[in-house]
Structure I
Amino acid sequence: MEQILQQILNKLQAVENSQLDMRKDIHDIKIDQAEMKIELSEMKADQAEMKIELAEMKADQVEMKIELAGMKADQTEMKIELAGMKADQAEMKIELAGMKADQAEMKIELAGMKADQAEMREEQGEMRKEIGGLIGEQTEMRKEIGGLIGEQTEMRKEVAFYYGSLMKKLEEVKTDLSSEIKHVSSVQKQHQHVLEIINEKQ
């Protein structure tokens, strides 16, 4: 009889040890879930920073558009001034026809005006180069944004896969734990039955 009781006690001890192991596994799973929540929070923070950067980039683009609009307005004013200069030149030609004595001085002034026009054309060429550089930078920024979006997509896929695997493992642990609990309950009933038989015999 003592051997039977000892065997029952050994089985109960094994069940308790198994329950302790299962509690450790459940604790480890909870720790893993907490770490995953932290990682997801960090990912959300990174996305928020990226949204802020995109907003700043959009603000920079708006400023660039305003600057370009100002440059276009300046070009319009320059065209108006050139049109006025051409009108002045026409009047000067009429006056030059009647004032041969002043032709030499007027040719010097016209040469200066042509030099100014050449400088203005050079400045316009530099402005066009700068605008082309700005457009190139915008293209590179769009490429970088596309790369970041692709990386976010891959990260979301990895998190979804890891989360799915973890949930599957958790379901397996729940199933195993339910089976162990049923087994322990059965053993406890058998133990109770044996104790009742022993009490009856005594």
Structure II
Amino acid sequence: MNRRGFIAGAAVAPIAAGSAYALSPEILTLIENHKAAARAFNEVVGRRNECEEAYREAFPDWNSRLANSFLGAGYQRRQGLDFCLSNISAGYDARRGSTKYLARLSPAMAEQIRALLDAKEAENLEAARRQFDDDEAEREAFGLAPLERLVTAADDAEKAAALALCSYRCETIEEVRARAAYLRTAEILRDGLSDEQTEALIASGA
């Protein structure tokens, strides 16, 4: 049974009309807390998306910016800092590997070339990091970076609220059904619970 099936299984029987008295204030609060967290997340995501669209219009080159290797290659910065740094370093590693043939003729010259490659790689990686720092400063000044941090915080808060609800130990069958019905129909949970949330739900005796 998948996660959504697990939730649905506990909500097969409908909650009887007028049975709200069987729900404790605690579970009602947990449900309302998650609703509020979901609303806050959706609101800040909407603001971030609008700002991101405006940013892309203001800086149409954002999608084609490159982190350049001194060896001649360029890597799209939208792929991320780690991607660019690892590919730049891979180019230097390849050049260092080729010096083993030169070492057969002149070990000293091969060593000089490796030392030069090491120095240039460090310089190149630092230049790439500065490019990413400039990108981040630009996003910060535009207001996009702060909104992205708010999205992360709101996402964490929504996940924490869902986990708290899943961890609650229901006292009545009505509470079990009410929680399952909510988890099954909450739009933000339409793709199912996380592993941690599912485990908490199982451990709670749902």
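For the read-out helix-only ellipticity at 222 nm (-39500 (n - 2.57) for each DSSP H run of 4 or more, over all residues; to 500), a value of -25000 was computed from one structure; give its label from I, II.
The read-out comes from structure II.
Quick check on the output: 65 is percent of Cα pairs over 31 Å apart, derived from one of I, II. Which one produced it?
It traces back to I.
When distance in nm of label points 7 Å out along Cα→Cβ at positions 32 and 80 is calculated for each of the structures I, II, which structure yields the highest value?
Once distance in nm of label points 7 Å out along Cα→Cβ at positions 32 and 80 is worked out for each structure, I has the highest.
Out of I, II, which one gives 3.7 for distance in nm of label points 7 Å out along Cα→Cβ at positions 64 and 88 as computed from the coordinates?
I
All of the numbers you see were taken from the coordinates with simple rules; none came from a lab. Bear in mind the structure is a predicted one, so any value in this text is a computation, not a measurement. Cβ atoms are built from the backbone, for glycine too; each structure is taken alone.
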